[in-house]
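The structures come next, written out as structure tokens.
Rule-based calculations on the coordinates, nothing more; no lab input. This one's a predicted model, so the numbers in the text were calculated from it and none came from an experiment. Cβ atoms are built from the backbone, for glycine too; each structure is taken alone.
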Structure P
Amino acid sequence: MIRIKIKRIYEPAQKDDGFRVLVDRLWPRGVSKKAAEIDLWLKEIAPSNDLRKLFCHDPEKWLEFKKRYFQELEIKSDLLEILEKKAESGTITLLYSAKENLFNNAAALKEYLEKSG
């Protein structure tokens, strides 16, 4: 069973986070690499800069954002495979820095992985 969680990078790391992956293109402000306690920074899997700027965490743009982001993910199978393999062997936590907890790229990526896996 694939176990994927999402979490803000500003929340403390916990044992049950498993393999921690930062899925943002930009490093989060105010977080040192040591404090982040990440296992992998997979910035290439983040939405394109154009899509990120278009979305701007606006809930009204969520469905359009997901549609376009899922299209971008279609050509990133090598990166998706990294996450899928890690998830097969244990919990993975997708880390994001957005203040918006429901409408962010980690939530969309989690949905994409769960649908395809």
Structure Q
Amino acid sequence: MAKSATDATDRFFAELGARGEEPLLRKASGSVRFEIVDGRRVRRWVVAVSKGQFEVTSGGGDAECVMRADSKVFDRLATGRMNVVAAVLRGDLHVSGDWRFLVLAQRLFPGPRRKARA
């Protein structure tokens, strides 16, 4: 049975919350609310970063930046099959609020998977 976008999304936020510290974000502080749309349902998570330390909460809340995407798009972001900036440029990921957090968000997601060489 294939994993759903919800599984990938839940796994992404659980792993993000368990990371502890992200060295690339030691100088960053702020919060991003992610809104994942699945039909009529909207699931929300807030990721607060304080000098590289993460706090992930589900259910929404205030944030300096809001990023909204369809669940299938977010699944691709969460698994490293789509780049955050490319998704914004294509109109697949919508950003409102402080756009500087786009760079912060890019660092939260896994990089592209490398193809094995023959």
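Source structure of the calculated read-out (relative contact order in percent (Cα under 8 Å, 6 or more apart), 45) within P, Q: P. State the single structure among P, Q that was used to calculate helix-only ellipticity at 222 nm (-39500 (n - 2.57) for each DSSP H run of 4 or more, over all residues; to 500), giving -11500. Among P, Q, the structure yielding -11500 for helix-only ellipticity at 222 nm (-39500 (n - 2.57) for each DSSP H run of 4 or more, over all residues; to 500) is P.
Computing FRET efficiency 1/(1 + (r/R0)^6) of positions 53 and 69 (r between Cβ atoms, R0 = 25 Å, to 0.05) gives 1.00 for which of P, Q? Checking each candidate, the match is P.
Quick one: distance in nm of label points 7 Å out along Cα→Cβ at positions 45 and 77 came out at 1.7 when computed from one of P, Q, so which one is it? Going through each structure in turn, the value belongs to P.
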